[in-house]
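Colleague: Next up: some structures, all given as structure tokens.
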Structure P
Amino acid sequence: MNVRPDFSKNANAAQTAPAFLSVWDMHSYYGESYIVQGISFNVHEGEILALLGRNGAGKTTTLRSIARMDSPQVNHGEIWLDHQPLHKMKSYEAAGVGLGLVPEDRSIIPGLTVEENLQLAQIAPPVGWSIERIYDLFPRLGERRKQEGVTLSGGEQQMLSIARALARDIKVLLLDEPYEGLAPVIVDEIEKTLRVIKEQGMTTILVEQNAVRALQLADRAIILDTGSIVFDGTAEEVLENESLRSEYLAI
């Protein structure tokens, strides 16, 4: 049975903190296909949440639903970010209140340099993430600032996609398969960056097939199976539970 999260600042004193991002009883569809089947969860500010499950479990659909993308269709439920009702917003409005989705395909804009991709995304004037601060975080992008974005390596394009989200001074970073197709040394570099921005207060939801790497980075984990939540707890609990990993993650 779903229990509606407490979105108020006067959350029960037993809670460690009020929820920063809350999803309540969310149902999402692609046409007639019922993908996300009434899930509820909270994410606290500054937390990294790994959203895990086998292919087809509903992970990407969950991310896209939170980001208010046109597809899938959210037919029921509520989504709140820092007391803002995302479920009443279009995708551009959700982006405007601090939601940043980094899609699996990275969506680098052809014909624009690295710097032009960042400038196009940046709010004016920047509050927290100036372009120079982004180059401090991603030195490779600084070195290639005049290079066309689509000519970068896969790892560099992933860095640019994350950097472009940061340039909008987001509150929550949604990452869909950020390690896909990347060499381990590049994955190490991206993980290091995600740890740095976590230390600076960024809240992150990470969808990743490389479950072990995701769990080693995350504070908490949610496991989906056929559109429903089958586990919500610490990342350490999943790493230590062999039967849970075997049944739902095949690791």
Structure Q
Amino acid sequence: MQAPLNPPLDTPSPADPVTASRIRIVLVGTQHPGNIGSAARAMKTMGLGRLVLVAPQKFPHNEADMMAAGADDVLASALEVETLADAVSDCRLVLGCTARSRRVQLRELDPRMAAASVRADAEAGGEVALVFGRERTGLENAELQLCHAAVHIPANPDYSSLNLAAAVQVLAYEVRMALLGIGAATAAAAPTPDAAPHAELEGFFAQLADTLDAIDFHKGRTPDSAMRKLRRLFVRTGLDSQEIRLLRGVLADAQRMARLAGQGRD
């Protein structure tokens, strides 16, 4: 009997290893080495291999090796850095996995929407990071400010405590589904074409903050609120490198004029 020309509709397409290689899992300030090993195992089961550790309390550690249960290669190739900014400096999309918070207002995605965005940006050639915080306290406000959007796992509100490795497993699974092109995980998500690397965006924000101080924009008020709103505004636009250079040129002239005005007053 001749085989059908077309495969069944539910046959998944193979995940592209090149696309998967552009996706990194970032663990910030992990306290228990066993969670690092368990997270590595969760990643490997879903075809992800890039692990970045930001200032882990105990690593390397035999408990991490034991809990990895065969994902030793993921641990061995893990990159250890001092700050989250270092971990995501070359990324075009940074998603912070966190409980809902009113302290830092970010665009919020569920895991499936996040996975679709991850696939879209990674397929377009961008580096992507999924960031997870500390076991007890999660990501700090300053760390969330470095993210383009927040991912919230809709756990049972009566018992929403989710182990770090379990959270990594949930997101890694959804990313796997998206990469395989299965079901709702393939929901359309527009990539951010030619978006500037994270380090360029942060350099712009630093210069913007300095410029606002130089022109006395805040008038004695705390700058935090205005900078949070401005960050959200510019992150939404998906600035590319050329646009950032243009804006930084404008800021440089504004700073120069502020210096001249100050000299004139003197």
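Colleague: Quick check: 3.1 is what I get for distance in nm of label points 7 Å out along Cα→Cβ at positions 110 and 134, calculated from one of P, Q. Which structure matches?
Modeller: Clearly, the read-out refers to Q.
Colleague: While we're looking at this one, here's another question. For the read-out FRET efficiency 1/(1 + (r/R0)^6) of positions 54 and 238 (r between Cβ atoms, R0 = 25 Å, to 0.05), a value of 0.95 was computed from one structure; give its label from P, Q.
Modeller: Derived from P, not from the others.
Colleague: When distance in nm of label points 7 Å out along Cα→Cβ at positions 182 and 222 is computed for each of P, Q, which one produces 2.3?
Modeller: P
Colleague: Can you tell which of P, Q yields 21 when relative contact order in percent (Cα under 8 Å, 6 or more apart) is derived from it?
Modeller: On the way: P: 24; Q: 21.
Only one of P, Q returns 21 for relative contact order in percent (Cα under 8 Å, 6 or more apart), namely Q.
Colleague: Same structure, new question: To which of P, Q does the computed value 38, 23, 17 (semi-axes √(5λ) of the Cα gyration tensor in Å) belong?
Modeller: Q
Colleague: I have -9000 for helix-only ellipticity at 222 nm (-39500 (n - 2.57) for each DSSP H run of 4 or more, over all residues; to 500), calculated from one of the structures P, Q. Which structure is it?
Modeller: It must be structure P, since only it matches.
Colleague: A further question on this structure: One of P, Q was used to compute distance in nm of label points 7 Å out along Cα→Cβ at positions 94 and 142, and the result was 3.4. Which label is that?
Modeller: The correct label is P.
Colleague: Comparing structures P, Q by distance in nm of label points 7 Å out along Cα→Cβ at positions 70 and 166, which one has the largest value?
Modeller: Details: P: 3.1; Q: 2.2.
That would be structure P.
Bear in mind that the values in this text are calculations on the coordinates, not laboratory data. Computed from a predicted model, the values in this text were never measured in an experiment. Cβ atoms are built from the backbone, for glycine too; each structure is taken alone.
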